[in-house]
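S.K.: Next come the structures, one after another.
What follows draws every value from the coordinates through simple rules; no lab data is involved. These numbers come from a predicted model, not from an experiment. Cβ atoms are built from the backbone, for glycine too; each structure is taken alone.
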Structure P
Amino acid sequence: MVAFVIFIESLSTALLKVAGQHPTFSFYFCLFYALSVAIFGIDAICWQLMLERMPLSTAYMRKGGTYVLFFFWAVVLFGETITLQNVIGMAIIVLGMVVSMSDAN
């Protein structure tokens, strides 16, 4: 469930960027914006359901995965380049998640 919530949150954000690439209030802007809002609504419901099963502090430790997926979408969907700073930043986020999760268990 955590992986699903992280995935759809990152997808919603990527769709907002796609919407922003179209003229404001054009058909495609409205379409991608509406898709993003709908997916974010699903994310909010799933987040609440997930919090019924796990402590908030544990759930937030896993939210760092969202930033890794933002990077993935930036490269795959938008053709952004990978820099050494990006790789170092992602490594720090992943390392922080691993350290935090090992302390929580």
Structure Q
Amino acid sequence: MQDKLLKYVGFAWAAHGLALGTDLTLAAIRRRQARLVILARDVSERTAKQILDKSLYYKIEVVRPDCTMEALARAVGKGAPVAAAAVTDKGFAKAIAAAAKMEKDR
């Protein structure tokens, strides 16, 4: 199921429906553009707290799939690790949330 989630992330990136990285994710949350936030499992506690607190304040769902920062980066074709991503497209947010739920239920 992780493969399905990462495929959706790649599609969202190609369709310009994704903000990558901690700073851009926080900015998308603040501007109320984020529909869903993806947080890699191996982010630092400080980064996780920043993202989770801001998402909670703005009432944005956060998914923490069982993927590393490197796997998240590979899904969008980047070489540097990606700690967080904000999905700005409503349709992709729904699909990624559903894939994350299926992964969690396994």
Structure R
Amino acid sequence: MSFLAPGLTPQEASRICMNECRAMCCRGPLLLELAASEVENFVAESRRLQVQVKVNRAVNGQGWVKFADHPGEMCPMLDTATFACRIYESRPQRCREFPSRPTPGCAISGG
């Protein structure tokens, strides 16, 4: 479940994320964990958008995307012009649940 600062709507959180912090949670030396059921969708979306993506796969079917493996050390699904997620409607659960706790420097989490 997502942890938004008290009184903050999801719409306002999206506006802050894209316009103020510029999707810091999608940039830097981070890993995006993918459930086994999300790996193929993530890869399919990258093909649809013609975005190169490197998904590391575990033997149990789960996967992860290491942002450092992609240009600009960011999620390959992040639009660098708008700081919007290119697959927002089908984004992984981990992204849907962010922030999961107050995070230092994250205005939408109250951290």
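S.K.: Out of P, Q, R, which one gives 1.7 for distance in nm of label points 7 Å out along Cα→Cβ at positions 54 and 86 as computed from the coordinates?
M.R.: Working: P: 2.7; Q: 0.6; R: 1.7.
Attributed to the structure labelled R.
S.K.: While we're here: By the measure relative contact order in percent (Cα under 8 Å, 6 or more apart), tell me the structure among P, Q, R with the highest figure.
M.R.: Details: P: 31; Q: 42; R: 37.
That would be structure Q.
S.K.: Quick check on the output: -27000 is helix-only ellipticity at 222 nm (-39500 (n - 2.57) for each DSSP H run of 4 or more, over all residues; to 500), derived from one of P, Q, R. Which one produced it? Intermediate results must be reported in sequence, preceding the final value.
M.R.: Details: P: -27000; Q: -17000; R: -6000.
Working through the options, I get structure P.
S.K.: From which structure (P, Q, R) was Cα extents along the principal axes in Å calculated, if the value obtained is 40, 30, 24? Mind showing how you got there, number by number?
M.R.: Numbers: P: 49, 38, 15; Q: 29, 28, 27; R: 40, 30, 24.
The read-out was computed on structure R.
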